[in-house]
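The structures come next, written out as structure tokens.
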Structure I
Amino acid sequence: MNSRRDFIAAAVAAAAWGSRPAMGEAQDLPSLTLKKASQLLRTKGTSSVELTQACLRRIEKYNPSVNAFITVTAESALALARQMEAEQRSGKWRGPLHGIPIALKDNIDTAGVRTTAASELFKDRIPAQDAEVVRRLKNAGAVFLGKLNMHEFAYGATSAVTYFGPVHNPWALDRISGGSSGGSAAAMAAELCFGTLGTDTGGSIRIPSSDCGVVGLMPTYGRVSNRGVIPMAWTLDHVGPICKTVEDAALMLGAIAAYDELDPTTVDTPVPDYTRALKMQTAKLRVGLPRASFYEGLDPEFAKAMDTAIEVIRKLTASVEDVQLPSAVNAATIWGPETYAYHAKWLKDSPEKYQAATRTQMIRTNNIGPDVYAEARRQVDLVRREIKQVFKNVDVLITPTLKTPPGTIAAALNAPGPPGANLATKGTPPPGGGLNTVGAFDVYGLPAITVPCGFTSAGLPIGLQISAAPFAESPMLALAYAYEQATDWHTRRPPLKTS
């Protein structure tokens, strides 16, 4: 750890941007939203190098406590920041991500930079090519700070099970950050960068975003390319942004959303300007509350926060009514066999290189019969058609993101494995249950976003989930933004401590 700290410090010092006076204290820059940082860059109130230096200093100071980063690419980040500055001086501006320091979940391939999926198995794996989303972010001018910690191979919801040590929740360091994109959410809450990417197969963007009090957006299945991302389950995998605000998430989604002819999961449908969606009027939106299951068993403080949030939403929209969602197949009957199929060779040849909990659960899911998987896969196709009928009567759905606050890391390390992994049996249980079965929305293939909607008496974040019809991210973003502007939950920051 000390060698990494020394390297970051040396790289920052070596890259001082001449004698140009800073417009503000470097330690204040990471507190900006992505949008505000971009505006400051555009007006030359700061520089990409200054933003990058400020993030690297903050990573050096706080990452030892939070453990959000696995790999910090300080030298290459500063070199890229200088390139973005040179382009700006020459009159080239790539857009709102030009010169903005971001970071990536460590299951997203980066050419020449190790991509480990938080596993000993891949601890020295260096891809030759960028994932498609990385290529698009590079084209948009983003500066990459490094790779973020996660639950090993995305196969869990805590980010405590990882070869590189647990991710700690910035709001309470003894608590989990959620998973599997725990490092992405923790990095945003700790203000170590201006935007991140995560992946979501059974809630892995929204769970940690809710636990860490930030915004997490899972796009419609097929909206963003999965090519170059280490898979968990091909049928359910999504890539999406985790940011401080809805506006920042919209900006990042706009950069990565596109049809990819080399990825059969993507759909060739027009991509709207998501920032324009934020200006949409919400007064005509019809809101659906799927109370059955999704609202059952809520922690009392979560229930109170949801009641308050719904009252705010009533004032922002045309109507709020209860709705019934179709039963969603247990996501574990999909992700179990598909995950095992990807890992079968390594589980046979190098089982000791997996964390024990991951290995146990992966092997256990191999007991799911081919008949169960085949029927579950067919049900996914059917329910993705059926769910569209719900949106004939409503425009968006509102649920709690989670039902309870994040538990302790100690308890997570003693847990048997990822929620639902041992429930992979026949049948199609109704949506709801464990972790609010956010995995149901992966099965539905719907876009969903979580935004902060309160805190427990212990100071732990509570999240509100908004979902919409397939490829209808715009009304979802519009309501999320309107709610965010009507409240101040997103402005709160954790009282971080150094280790």
Structure II
Amino acid sequence: MSSPETVLRLSGITKRFGTLTANDRILLTLERGEVLALLGENGAGKSTLMSILFGHYVADEGSIEVFGAPLAPGNPKAALQAGVGMVHQHFTLADNLSVLDNVMLGTEPLWQPVSHRAAARAKLLDVASRFGLPVQPEAMIGSLSVGERQRVEILKALYRGARILILDEPTAVLTPQESEALFRTLAQMVAQGLSVIFISHKLPEVLRVSHRIAVLRGGKLVAEAKTADTTKAQLALWMVGHAVESAARRPAESVGDAVCVLDHVSTAGSGHDRLHDVTLTLRGGEITAIAGVSGNGQVALAELLSGTRRAITGTVQLMGRALPPSPARLVQRGVARIPEDRHAVGVVGDLPVWENAVSERLRTPAFSRFSWIRRAAARAHARRIEKAFDVRGAGLMAPARSLSGGNMQKLILGRALLAPEQADGKTRPPRLIVAHQPTWGLDIGAVAYVQQQLIAARDAGAAVLVISDDLDEVLALGDRVGVMHGGHLGDTRPAAAWTREAIGLAMAGS
């Protein structure tokens, strides 16, 4: 029996950013026809390592060999020519161009007088046929489903000759049925000799599709194992350094009165990013989870309840009164939000942690008086958030952008859930919590922590709305579950009344 062919070898890769060692002497190999799962907490060094492999960063120490030849550092073009392709979690496609146009972008010199579209089309169809990725070359990207767009991203890499494919969170925005189709495609690709580095936080799918698993923690390679020789619990232990207790799925003990009621609400927006005749009741002491493929009106729903988008028809009531179209007034009336994009919307990266911790309440009497900011009170509250929600970083004076994804999300969660003391010494916890993709891109330890905090807020009497593309999260948290498609929201039903298959079909519009 011949020994496996090593197609990729990373030797002693070290990368430092100031005093932080992001990668510490990492040795990693990939074999022909192998799926290697790369796991680790947020900030463990996965993205840095892949950026070095793809030429976006230059390692301070170490070397990379691809198919036995040295790979020139800091040169993405050299990585592509060596056969390394990458499919990012967030697609890089032009909606107003066809599939063929997107695949061909960057493959022909600008000074070439004639575009060889016929040959490119034939090559694309040949690659699609060989790897079981059916595609319509003339279809506009804007008309495709999320699963079809991901197929185009994979074809872009294969069209360019990728023999090593890096997949970053490939199922993050897919329905269960689309994920199954992707897994079948992966099996077909590796059977033809393609090698895959599979990055995911979803341990069940890692155990299903990979042959071998490598785990990073704190910039170091802490474990390698054949997939058949490990378990979900062991992987979680390697990733975070201690046992992880998942959020316990238990029904709401006491459902209260309606906190927020949407009655036949529609909003403005482009495409499916709007609401069409949506009716929904959110009750205290209950988590309502909304599933759906990204881009089907979830942003419109979250923005409506956060005061940044208005209804054009229908009514929205908050605790029996009209919902004010003002984020500041909503905060004052007990609405807390956890936005989808923590970097662009959740924090102001250049401001210090303490200012971000109080930013949504900065003009309230708790933190300002006569237009002067009460810095001592604000920093004291930020310290309470830091301690209560285990926000780890360089301290309250450090810029928020220096936090890892998990710690940034904990800061946002603490800002939303931990109400400051009022003049009478009491706190007024939020009545309505709008959590949009609350654990997107977080590691298993941070996911469990965030979910436990949302359950605790529900048990304290808050109405919690969780909007998530992650079906596991929807089923783990939701007391009631609804599905959005094309801006429409189906009836919310008790979680026990749903199956994964039924939710997946509803997410696809069936």
Open item on the list: Can you rank I, II by mean count of other Cβ atoms within 10 Å over residues 141-148 and just name the one with the largest value?
Closed with: I
- [ ] Given a value of 21.3 for mean projected area of the Cα convex hull in nm², point me to the structure among I, II it was derived from.
- [x] I
Task: Parent structure of the calculated result -9000, given that helix-only ellipticity at 222 nm (-39500 (n - 2.57) for each DSSP H run of 4 or more, over all residues; to 500) is the read-out and I, II the choices - done: II
- [ ] Could you figure out which one of I, II the value 2, 8, 13, 13, 13, 14, 13, 10, 8, 5, 2, 0 for P(r) over Cα pairs in 5 Å bins from 0, in percent, for residues 277-412 alone was computed from?
- [x] I
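Taken together, the values in this text are just the output of simple stated rules run on the coordinates, not laboratory data. Here the structure is a predicted model, which means the values were calculated and not measured. Cβ atoms are built from the backbone, for glycine too; each structure is taken alone.
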